Structure formats: C-alpha cells, structure tokens
Structure I
Amino acid sequence: MIAIDLGSNTIRFIEYDGKIWGKRFEKIVKTAESLYETGKIGENGYQRIIDAIVEAKSIFDFSIHEVVGYTTAAMRMALNSHEIIEKIAVETNVKFVIIDPKKEAYLTLMAVRYRLNKLALEPTSFILADIGGGSTELIHCDNDHVVFASLNYGIVTLSERSATSELLRENLIEFKKQVSEAIEARPIKQLVLTAGTPTTIAAYINGMDYESYDQDKINGYRLSLAECFRAYHELLDMEEPIRAKYVGIGREKLIVAGILMVTAIFEAFECNDAIIIDDGLREGIALEYFESLMA
C-alpha cells in the first residue's frame with residue numbers, strides 16, 4: 001500500500017507491504033500558505049499539491065497499490081477544504097480524508113512507538129511533540145495511560161502570524177505558555193520529537209543537507225537544547241539560498257520560527273535533550289492499515 005500524509009507544509013508518501021518499508025518521497029507544498037490571512041487553501045498551494053502527486057506517480061506505481069491519504073491541520077482550518085479535496089481527487093484520483101487532532105496524534109504515536117521499539121529505546125514514560133505546519137500535537141505516555149493535546153500553532157501559521165520580530169517573540173511566549181499548560185507531567189522522564197523541524201535540526205548537526213538526509217541516522221539521535229541554539233544561530237547567519245540547501249526549498253524562511261518552537265518545547269518541559277524520530281503520521285497510516293486487516 002501507499003500511505004500519504006498531506007500536511008500543512010509537506011506532503012509525504014511511503015510504500016509498505018506489512019513487513020518491509022519501501023520507497024519514500026516527500027515534497028514541500030506549503031498547503032497552509034496565506035491560510036492565516038484568507039482562511040482558505042490558495043490556488044498556488046493546490047497546484048503544488050497536484051504537482052507533488054504527479055511527481056510521486058513517477059516514483060510509485062499507484063495502479064497496483066491501495067492508496068490511503070490523510071490530511072490534517074490546514075485542511076481542518078480551511079473554509080474551502082472540501083472543495084480542494086474534491087478537485088485533487090478529480091485531478092489525481094487520490095482522495096484525502098481530513099482527520100481530527102486526536103486521530104493524528106494517535107497515528108503519529110503508533111509510528112513513533114514502533115520506531116522506538118525497533119531501536120530498543122522506548123521509555124515507559126515520555127512526552128511526544130509533533131510540530132507540524134499548522135498545529136502542534138502533544139502526547140503524554142505513561143505506560144498505558146495516554147493524554148493528547150493539540151495546539152493551533154505550527155511553523156507555517158506561527159510564521160504568518162509573526163510579521164515582525166516583536167510579534168514573533170509574543171507568539172512564542174504564548175506558544176510556550178500553552179505547551180506548559182496543555183500537558184501536566186513533571187518531571188519529564190523523556191522528551192521525544194518528531195516532524196520536519198526537529199529532524200532537520202538533527203540532520204544539520206550531523207552534517208547532512210536536504211538532499212543527503214538519511215532517516216536511519218536521525219532515528220534515535222539525542223538532540224540537545226544547546227545544539228538547537230547552535231543550529232538556529234548558524235542557519236540564521238546564512239543567505240537564504242544557502243540555508244535552503246540544508247532545510248529544503250520553501251522551508252528557508254520557516255525554519256527560524258520552527259527552531260524557536262522546538263526550543264520553547266524544551267524549555268516548557270525543562271528538558272535539555274530529546275530523542276529524535278523521523279517516523280510520523282505517514283508511517284502511522286500504513287501501520288493502521290495493516291492492523292485493520294488483521295482485526
């Protein structure tokens with residue numbers, strides 16, 4: 001099967017047969033571009049999604065696989081989401097389903113736990129933070145007890161709300177406050193981070209750029225708060241075309257807000273390091289698909 005996660009910034013594809021993970025592909029599509037201003041998915045975002053699916057069809061054989069596509073925060077918020085989803089279906093024959101924050105968090109947690117288990121790292125108690133383009137999902141796992149919280153802050157929406165450095169500072173203070181209040185768990189035994197920003201920071205610290213990114217080397221990496229600040233200052237000092245080489249075209253302006261969101265999460269939970277996991281919603285979609293077949 002092919003699992004597709006259409007997020008607020010990136011669309012991610014993966015092939016899975018229930019045992020072996022196959023080809024992977026992702027593209028920055030900026031689904032949530034201008035959403036804060038207009039309340040709608042724009043024509044440019046729609047066209048980038050179509051182009052990415054067309055490109056994916058040159059990599060995967062959609063005709064022989066079951067295709068399951070879920071979409072998240074941007075489509076949840078957009079006034080024209082159902083119209084856009086129908087247009088995508090007509091144009092590409094890929095039908096996306098909008099999932100709620102709890103379902104998104106559940107599937108992401110399923111994927112992260114799967115990877116932690118494979119790495120023999122899974123702690124009995126941890127907080128998982130999934131920083132997306134349009135929202136941030138927080139999950140506290142204490143053995144079998146799980147608590148979910150969803151915040152309407154993502155790297156795209158926060159960037160679009162923060163036209164000035166002063167607005168960015170104010171929004172980050174509010175974001176950090178909401179993180180602290182969303183999940184009551186002190187002291188934190190372990191922080192786990194997933195999604196594009198923390199994996200990009202870890203990749204940069206490990207000498208990778210966007211083209212040489214290797215998820216196998218990132219999964220399980222322990223990222224420190226000090227390394228986040230180092231990446232922030234070094235990337236901020238770069239010209240945007242050079243920064244794009246490390247973080248991906250379309251993410252060069254967003255990464256600044258993204259890294260500051262990561263540091264805010266570290267500070268809100270009083271943590272100095274976190275386990276980085278690349279697996280996220282797209283892997284959770286695939287795992288759920290095969291779990292449903294076994295039921």
Structure II
Amino acid sequence: MHPILFTIPGLGFPLRSFGLMLAIGFLVGSWILGRLAARYGDDPKNDPERMSRITFWVLVGVVLGARMLYILVEIGQGSEVGHEFTSKPWKMLAVWEGGLVMYGGMFGACALGMWAAKREKMRVLAALDMGLVAGMVGLSIGRVGCFLVGDDYGKIVPEKYQNLPWPITLHVPQNLPDGSLFGPENAGKVLWATENWMSMKALLIAFLGWQLLKRRRYAGQVALVIVLLYAILRGTIEFFRGDTIRGLWFGNTVSTSQIIGIVMALFSIALLVKYRNQRDEPRRA
C-alpha cells in the first residue's frame with residue numbers, strides 16, 4: 001500500500017496514489033469513449049470530437065455528485081462529520097480531505113454528460129450507452145487508488161479463509177504508511193480485498209457492456225444493463241465491506257449504496273421489461 005507516492009521536491013506537496021489513479025482512470029476512460037464514438041456513434045467522423053467536449057462536464061458531474069451525496073449521507077446520519085458540515089459549511093468544499101460516494105458521482109456524471117450530449121446535438125441515450133462503458137473502465141482503474149490508499153476496505157477474514165490468495169484477501173502491513181486509511185485497528189490483519197473486487201467488477205461490467213454495445217437493439221439498452229449489473233454486484237460486495245464511513249442504516253444492516261442499488265436495479269428491470277420489444281437503428285450523419 002502506497003498512499004503517498006512521493007513528495008514533490010522544493011514544494012513539499014505529496015503526490016497521492018488515489019488522486020493519480022483517478023486521473024489516469026479519467027484519461028483512459030475519455031480515450032476509450034472517443035474510440036467507442038468513432039466505432040458506434042451516429043456520426044463516426046465528428047462524434048469523437050463532440051465526446052471530448054462532453055468529458056469535461058462528465059468530470060465536473062463526477063466530483064460534484066460524489067461530494068454532494070457524501071455530504072447528504074453524513075448530515076442525514078447525524079455523524080460527527082455531518083455536524084462539522086453544518087457548523088462549518090466551507091468544509092463541504094474540502095474534497096482533498098476525502099469523502100466521495102460513487103453513486104453520487106455516477107448520477108452527477110450522467111446528468112451533466114446527458115445535458116452536454118444534448119447540447120452537442122447527439123442522441124442522449126446512445127451517448128449514455130458509450131459513456132457508461134468507458135466510465136466503467138475508468139472506474140476500474142480509479143479503484144486501484146482505493147487499494148493503494150486503503151480506502152473502502154473489507155471486513156476481517158475468518159481464520160479458516162485467511163490463506164486465500166490475493167486479490168481475494170489482502171494482508172494489511174503491521175506498520176501502516178503515512179496517509180493509510182486502513183486504520184490502526186486493521187494493522188497486521190487479513191481483510192477481504194473489496195477494493196480489488198470493485199476494480200474487477202467494473203472491468204467485467206465494461207466488457208459485458210461493450211459486447212452488448214455491438215448488438216444493442218435500442219439506445220439506452222446498454223446503460224440499463226450496466227446499471228442493473230452494477231447495482232447487483234456492488235450490493236453484493238457491500239456485505240464484505242468493513243468500513244462504516246460509507247453510511248449504514250437500519251441498525252447498521254444496510255449501506256447507502258445498497259439502498260440506492262435496490263432502487264436502481266428495480267428501475268432498470270422495469271424499463272428493460274417495458275422496452276423488451278423495442279427496436280431502433282442508429283442514425284448516420
């Protein structure tokens with residue numbers, strides 16, 4: 001685990017692995033989005049350039065949405081962090097101190113991305129299909145940052161399963177490096193490698209979405225399937241999570257992500273059933 005890769009000489013500014021992996025994930029996802037637009041867009045010649053302009057708004061949406069949902073969850077639970085937000089509202093802007101919720105980032109990215117796609121005169125749902133495929137690839141890389149910094153860690157593994165190999169389990173160092181989020185209570189323990197699971201989950205969803213993109217029957221079908229798969233797999237991984245900062249409800253039995261996931265899964269299933277006989281052809285410029 002390497003929370004801080006190195007400190008920039010002369011400035012004393014630490015280069016954090018989490019931020020670096022998020023940046024790499026965004027850049028790779030943006031590149032893949034351009035490639036998908038050139039292959040599956042309605043206007044292969046001009047859609048990649050349009051998508052490059054959309055990605056700026058996607059980035060804004062990710063940061064704003066992820067931060068806003070985190071703030072709402074903390075205030076809603078009445079946590080110590082939530083009280084700090086209400087007493088010191090400017091702390092809501094301190095993204096560098098941590099506190100982002102993936103579902104909020106997804107909602108924000110989709111909302112601003114769809115708005116930008118409409119402004120670019122693209123088919124919004126067709127653009128959303130490609131955006132979520134590329135976004136899942138970016139997410140899989142970003143989650144590596146969670147592993148490096150010790151965020152979103154798993155529960156302590158029962159003794160009989162502790163010899164399972166990485167990336168199923170991970171051994172937390174006895175001496176935690178500066179900036180680690182594992183917490184001293186997990187030092188030297190064996191945890192479920194939930195960060196790695198989430199990386200593999202996102203990559204698997206991206207691959208399945210890409211395969212479906214080749215043969216989708218209507219615009220938006222890929223997006224619905226991706227949301228459904230994400231909700232199911234993320235909700236399952238949540239049972240193995242050991243951190244509580246993500247927000248737990250109803251006697252610490254259900255997480256915020258699981259509640260949102262249930263709603264999103266039902267929404268996706270309803271629309272997939274409703275449009276099961278839908279057929280349309282992509283329009284070419």
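If mean count of other Cβ atoms within 10 Å over residues 18-25 is calculated from each of I, II, which structure is the one that comes out at 12.0?
Source structure for this number: I.
Give the label, chosen from I, II, of the structure having the highest value of Cα Rg over 2.2 N^0.38 Å, for residues 194-257 alone.
II
With Cα Rg over 2.2 N^0.38 Å coming out at 0.94, pick the structure among I, II it was computed from.
Checking each candidate, the match is I.
Please state which of the structures I, II yields 1.11 when Rg/Rh (Cα atoms, Kirkwood Rh), for residues 138-233 alone is computed from it.
Source structure for this number: II.
Hey, distance in nm of label points 7 Å out along Cα→Cβ at positions 82 and 146 derived from one of I, II reads 2.2; which structure?
Comparing all candidates, it corresponds to II.
Thinking only about FRET efficiency 1/(1 + (r/R0)^6) of positions 154 and 266 (r between Cβ atoms, R0 = 25 Å, to 0.05), which of I, II has the largest value?
By FRET efficiency 1/(1 + (r/R0)^6) of positions 154 and 266 (r between Cβ atoms, R0 = 25 Å, to 0.05), the leading structure of I, II is I.
From I, II, which structure was helix-only ellipticity at 222 nm (-39500 (n - 2.57) for each DSSP H run of 4 or more, over all residues; to 500) = -14500 calculated on?
Comparing all candidates, it corresponds to I.
Thinking of I, II, which structure, once FRET efficiency 1/(1 + (r/R0)^6) of positions 178 and 210 (r between Cβ atoms, R0 = 25 Å, to 0.05) is computed, gives back 0.05?
II
Since every read-out is calculated from the coordinates, none of them should be taken as a lab result. Nothing here was measured: the structure is a model prediction, and the numbers come from that model. Cβ atoms are built from the backbone, for glycine too; each structure is taken alone.
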